[in-house]
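Asks: Some structures are shown below for you to check.
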Structure I
Amino acid sequence: MAWQGSARRARLPKNWALIRRRVLRRDNHECQTRFSDGRLCGAPANQVDHIEPGDGHSMANLRALCAWCHARKSASEGGHAAACTRVRTERPKQTHPALED
């Protein structure tokens, strides 16, 4: 489960259930993901996503997503966050053995 090991649920506002229902109703329970060709996913949505990651719970920052699109977006954000914290080390430049003197 996505919530296991996460402190995210504790940071949600007390009225999260109400906010979630409002977002799903506003978006007509349809996934709001736009594909690269501009098409709307439109699959049945049962999850609410923060457009800009963080603790901004305004209606403008929330949208309904299907489970597949939400998992894809979350994985992408997690991969990006991990890449930002990764320490890069430079390896010494090696010359080709035939070019060594």
Structure II
Amino acid sequence: MSLQMVRFRTDSGTAAEVRSQLAEVFAALRTASPQGPVYTAYSGESGTDFVLALDELERAEPNPLMGPPEAVQLRDLISRAAGAPVPPEPFVPGGAYSS
């Protein structure tokens, strides 16, 4: 398993557009109901910092975020907001605790 994260900052005007597009992506994922991966979006208290995380994606599984047009539009929006494409960064577990 892996964790892939996309981190970026945008201005306040574009941040609202990013949040709106994220809502569309999550609606499309709910409709498609892909099994396995967990996709989470976070925004900082400033409202202009974002972290998008894709977790529990097995290497052999197709990435469910590659297909929906809403996700393609989000990637384009992130590239515009950040001034360049923002590729996902792979992370590996360093430890975990769950009660």
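We did not get these values from a lab; they are worked out from the coordinates using the rules stated. No experiment lies behind these values; they were computed from the predicted model shown.
Asks: Say we calculate mean projected area of the Cα convex hull in nm² for every structure; which of I, II gives the highest result?
Replies: I
Asks: Can you say which of I, II returns -9500 when helix-only ellipticity at 222 nm (-39500 (n - 2.57) for each DSSP H run of 4 or more, over all residues; to 500) is computed? Walk me through the numbers before you get to the answer.
Replies: Values: I: -9500; II: -12000.
Only structure I yields this read-out.
Asks: Another question about this same structure. Check the numbers for mean projected area of the Cα convex hull in nm², for residues 20-67 alone across I, II and tell me which is largest.
Replies: II
Asks: Another question, if that's okay. State the single structure among I, II that was used to calculate relative contact order in percent (Cα under 8 Å, 6 or more apart), giving 45.
Replies: II
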